[in-house]
Structure P
Amino acid sequence: MIGFYIYRGIEFILMLLPHFMRTAFFKGLAWLAYTLSKKHRRIITQNIRFLFPDADDDFVDETARYCFKNLLLNFLQMMENSHLSIEELSKRITFDNPEIIKLAQEKGRPIVFATGHFGRWELAGIAISALVKPTMIVYKQMKNDYFQEYLNESRGRFGIKSTEKHGALRPLMKQLKEGNSISLLVDTNLNERDGVLVDFFGHPTRTTTTTADLARKYNALIIPGFIVTDDEENFILKFADPIEVAQTDDIEADIKEATQKQVTALENIMKEYPQLWFWCHKRFKTDYPELYK
């Protein structure tokens, strides 16, 4: 409880400052984190060398620095979301190929937004829910209940429904059954018993099938979506081509094919904006544990 109220006190002070000063403060924290965290710099380097084996040292260093900055700016975004209006949000967001969403809405189909820890993902979630279609996300319960409630309420201001990871399947199913949308991450590490192996930058990588399983069951469209920026103030939500999950007798093949298409969409956006991915997590520790030794 004490830690939460300390956070709220810091938030109160920071929100009295102009936005550019808050941003400068968090960029300073990112520089400090980069300087001090040898462990996470090593993880970033291992991940980059794994996916981009021809990357030079300058690319690795620049990407590592931006990874820390992007993480801290997401933390700032989480703080600012509690004070952001929908009008302000709409001024900062534009949509690339919005006709994809329009087509899905015209068909009355539920939508599974497949995304990842990419760009300003805290902003992407509220933008999708407030400006495109109210959505449901899955979260992992924090140790601090006060902070978890604060975060859920902050996201809820923009129409996001939140469900805890354990027992999330039933609420997700209900959401799609009612014709609504859900937003799920497809770039997290999984245990050996979960997911399916698909190709990711030429490496068989275990990936969640929850998106494809639910889309197949409830006739939903899977729409990969990622948020990008060139100036860290204005953002573009890019939607890839919708993914239809096949309905053949070979269910496993249908699910794997749809999962592969989602991962390919992530790979494509990473090639275009490599610095925006969350490089400092051990994405491949189940399939390639030797990578982090």
Structure Q
Amino acid sequence: MAEILITGANGQLGNELRRAGFGSNFNIRYTDADQLDITDKNAVEAFLAENKADYIINCAAYTAVDNAEDNIEAAYNVNSDAPRILAESAFDSGALLIHVSTDYVFNGTGPRPYSESDYPDPLGIYGKSKLAGERAIEKSGCDYVIIRTAWLYSEFGNNFVKTILKYSAERENLNVVFDQTGTPTYAADLAELIIKIVDGMESGSYSREEHCGLYHYTNEGVCSWFDFAREIVKLSGRSTCKVSPVTSEMYPVKAPRPAYSVLDKSKTREKFGVEIPYWRESLKKCINRLTAITN
């Protein structure tokens, strides 16, 4: 039976992996910071000495983009040091590391969707620390799959969808920026991709030699945060709330955001043979699930 260690298991993606579930031929250990401090090399080594892992899925991240500008050490500890420690441990044990990264490794000035071969140039500490984590994994020599994603949301934790649902129930007007463009990603869809990768690696459908590497995954399509918010309000049936477009200058934040961070997913589709859902369809599924939870 193959052994899987999942870190950051209480976050959005970790909870979606738990809900989706792996096959009966896997034994899963779900851990979060209170069970395993992945920034502590000794703690990770001791844990893996007692708990064998054939696959390590790292869902942990410091994602407070604005706070990262003031808490640089904390951001690098989780986003750079921890992936390095996990990668070195994976190399020592022969485990496959699956790590989740971000569109924020790009500066957002490109004219077309970013591919895995495009040069990263992050604007803020969050993106810089995530890129440092990617490079640490690549340098470790372990077998890895790094998946860059963007605009992640789910029924779990705090995210843009749940924030808009909350505010649209309380207010008659919402202002949302329209000059930042990307693609929302339903964490449940990303979880399905990760499970497919693990299943394929374990069954031999995918080979480490041909399928390890760097990939991009979001839902299909392109929108602004304004488009995203308007669709959330529409699908929730809250027609009394008006969503208005504003520029980023009218909504100042501490950390710079990429203006355009659409990711090219051609490599992911080709290598893993996946059909990627359109963002509006996945959003509809999430809204329906959230509605079922509250009713």
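Every read-out reported here was derived from the displayed coordinates using simple, explicitly stated rules and does not represent laboratory data. Everything numeric here is computed off the predicted structure, so don't read it as measured data. Cβ atoms are built from the backbone, for glycine too; each structure is taken alone.
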One of P, Q was used to calculate Cα Rg over 2.2 N^0.38 Å, for residues 47-102 alone, yielding 1.26; that structure is Q
If you work out FRET efficiency 1/(1 + (r/R0)^6) of positions 191 and 255 (r between Cβ atoms, R0 = 30 Å, to 0.05) for P, Q, which one comes out largest? P
Work out the source of 12.8 here, i.e. which of P, Q gives that when mean count of other Cβ atoms within 10 Å over residues 7-14 is computed. P
Given 29, 25, 18 for semi-axes √(5λ) of the Cα gyration tensor in Å, calculated: source structure among P, Q: P
A value of -15500 was computed for helix-only ellipticity at 222 nm (-39500 (n - 2.57) for each DSSP H run of 4 or more, over all residues; to 500); which of P, Q is the source structure? P
So Cα Rg over 2.2 N^0.38 Å, for residues 63-222 alone, computed for just one structure, reads 1.13; which one of P, Q is that? Q
